[in-house]
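Coordinate-derived values only; no laboratory data. Since this is a predicted model, take the numbers as computed values, not measurements. Cβ atoms are built from the backbone, for glycine too; each structure is taken alone.
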Structure I
């Protein structure tokens with residue numbers, strides 16, 4: 001059976017009978033976890049195993065948002081606290097190589113945490129470049145104030161995840177940093193001219209265009225497509241994401257349940273896939289919404305299936321050798337003991 005071009009969440013820390021039956025029937029490409037799904041390491045391991053059993057694939061993607069800072073689904077007392085992206089950019093001034101080293105190390109530590117409980121995809125790093133006066137939805141999640149800082153540290157974080165056997169998803173392509181509203185609540189409209197977007201917003205994604213996966217932005221770029229957010233814009237995806245940026249990896253939507261999008265859930269899925277997204281993402285675990293998304297989605301095939309296979313092919317057979325104790329000590333020292341306790 002071909003897999004559905006969809007990723008679904010679940011409602012709690014254990015699968016219900018209805019969820020198990022739905023996933024077995026729908027055969028989604030992957031799954032995503034949130035804090036509501038997390039209790040202990042043993043419980044998360046059991047849940048990731050149970051999710052994969054429903055689709056008969058021991059390597060099925062299981063995603064999580066584990067950036068650090070305010071976006072961290074695994075946390076104390078069972079997992080370490082990690083800093084937000086901006087903290088890496090604020091390390092020793094005049095020593096970008098040291099900041100790069102620590103950003104990679106932080107991601108390598110996160111990858112070790114995730115891989116140990118069966119999670120093989122992290123929705124990170126954030127490659128958005130924040131603009132002064134923009135909404136704080138990005139804020140300190142960004143590695144810096146310039147595209148060069150964001151590109152340097154974002155790539156380092158992606159490399160750290162890959163070294164630990166976890167795939168990164170860069171987000172939110174082609175850039176969410178100018179948004180004046182939170183796309184969880186309403187549809188942001190960016191009025192900047194295309195030249196300004198290319199010079200700042202698109203730049204980190206160009207630097208990281210070879211990475212395996214990216215997440216779309218629920219943002220309207222008036223200079224590109226004044227009617228549709230990037231997620232549902234064929235022009236933005238073809239001309240910018242695939243064209244100007246040159247990204248040929250797997251393109252996943254941001255969460256379809258966010259209020260930035262309009263219409264019923266089947267329609268949201270259909271529009272995103274028709275625009276050129278490869279896989280749709282639905283996060284909140286609502287059975288009614290997931291059923292509708294499944295109706296609007298389609299089997300993973302053609303170029304999307306190729307990209308999905310290529311992305312999973314980036315997971316190494318074994319992680320890079322790593323002295324976790326020494327790594328944690330180095331990381332803690334870089335932040336004067338404030339993080340990764």
Structure II
């Protein structure tokens with residue numbers, strides 16, 4: 001699937017964009033274009049690479065995918081590899097989409113494996129604004145990165161809510177340890193994925209806001225500063241959530257240990273109480289005469305000793321909160 005936009009003098013034109021028109025658009029200094037290719041074939045990638053003089057390594061990366069987020073600078077273009085994120089609360093899985101972005105002097109080409117990312121909001125913003133004509137590809141690439149980074153906040157908000165729910169459940173009176181451990185594992189796994197894909201975004205946005213590295217206009221450099229600030233907030237938020245989930249895991253283990261210690265104290269206390277009548281009856285059960293043997297008063301004395309000593313032990317253990 002191929003879609004795109006062509007802007008002239010800041011206005012959206014009715015020009016149909018296709019791979020066949022890419023060469024003429026690339027040579028047209030008055031046009032600013034965006035070409036989006038979903039599930040490209042090998043021939044389509046080769047056509048884009050030959051038309052834009054893209055290095056074969058970058059073309060191979062865009063076709064095969066599975067690259068880390070990065071920014072490579074060439075003399076004729078920029079190659080950006082980034083990921084979008086979406087956290088599913090039902091399955092507790094982070095859905096990702098890899099986007100390969102080629103930035104030329106007057107165009108942006110995006111290559112995707114599917115259409116998970118909704119680009120409609122930024123497309124409407126491009127169409128309603130004269131900025132693509134005034135700022136060129138700077139504005140287009142800023143819009144794409146801004147949408148990607150804003151999507152990180154949505155996923156982190158959902159993860160934050162899940163962790164708050166986990167906090168409440170850890171201290172419930174009725175505990176479900178297996179379920180809590182599974183939830184903790186799923187959240188830790190999701191945060192690992194988020195961290196792995198969001199932290200390298202600093203390496204992508206950082207050079208774009210420095211005009212001595214990438215030729216970005218001064219006005220658009222301020223916009224990239226804003227995106228970089230959002231990336232840093234995402235990084236800090238991700239790290240704080242990872243620390244929090246680790247703390248919750250340790251707290252859960254501590255609670256389990258304390259609960260087990262409480263159980264052991266109770267079991268030990270009851271064992272001590274039961275040991276008293278066992279010792280007395282065991283002693284009087286020997287096959288030798290004892291004081292009160294074969295007498296009613298001996299039975300009542302031994303029974304009273306069992307009750308009194310057991311009662312004293314119970315009160316002592318109770319006062320020390322061992323029962």
Structure III
């Protein structure tokens with residue numbers, strides 16, 4: 001029975017390991033985490049197959065004849081067997097805990113020299129992410145990283161608990177109102193990925209996503225320079241965000257469809273329809289006091305009522321002007 005169980009466990013563990021269940025690895029943390037995951041998963045698969053294999057074999061081998069109505073033989077225990085099935089799981093659980101602790105410590109370690117990593121402030125709000133780059137004095141609705149450079153993400157939330165997760169990076173961390181949490185990522189593959197909120201945060205939770213771009217050093221410097229040129233060209237206002245940028249960073253597109261922005265969400269009303277004929281004052285009211293007037297077919301208390309606190313007066317003005325212009329263009 002033990003031989004059959006071990007063979008079943010080895011086969012099951014091997015099959016589980018060679019099937020590509022997980023997303024691509026795109027960070028050094030993903031490599032460490034996947035090693036722990038597979039260590040635990042294969043142990044669990046082997047133990048499950050061992051127990052199931054022994055149980056099935058024993059049920060078939062030692063089944064009683066149909067006409068046997070006698071009680072089974074009394075069993076008083078087996079000291080040696082009990083020692084083994086206590087000692088082995090203890091060793092395995094300790095091994096899992098130690099490996100996990102080592103992997104977590106490695107994943108959250110930053111270089112001693114601050115010049116060797118970047119710090120980015122991540123803010124979550126229903127239902128959008130925004131990323132502030134202190135060194136660049138910029139806030140964007142997109143996370144842009146240099147390949148092979150560690151980055152420390154400092155997370156907080158404006159309203160409810162959210163959770164930051166990029167599947168290819170593996171690292172997941174809650175964003176909690178009133179406190180600052182952190183996580184570390186060292187991206188290893190250039191490309192585009194998605195930030196996903198993995199904490200149920202309201203009606204727009206399913207669409208609370210943001211883009212991530214991992215760039216080469218040269219492309220990252222070009223992105224930085226492009227942003228600086230845009231700021232210098234901002235006129236007297238010195239690089240204030242445009243209405244389209246506010247629309248993206250504030251998460252409007254997570255809930256509202258707007259042709260000009262290329263969004264198709266259906267949690268809130270279609271802005272191309274409801275903005276038709278609206279003036280600036282009524283649009284501003286809909287943003288800062290969304291329950292003042294509810295479109296037919298939609299529920300109150302879904303849109304967060306604190307955009308007047310989240311956005312500056314200049315950002316609100318830019319957003320309203322953008323929506324007025326967009327509504328005019330769509331008619």
*Assign the value -10500, calculated as helix-only ellipticity at 222 nm (-39500 (n - 2.57) for each DSSP H run of 4 or more, over all residues; to 500), to the correct structure from I, II, III.*
I
*asked:* One of I, II, III was used to compute semi-axes √(5λ) of the Cα gyration tensor in Å, and the result was 28, 26, 17. Which label is that?
replied: I
*For structures I, II, III, calculate mean count of other Cβ atoms within 10 Å over residues 135-142 and state which one comes out highest.*
II
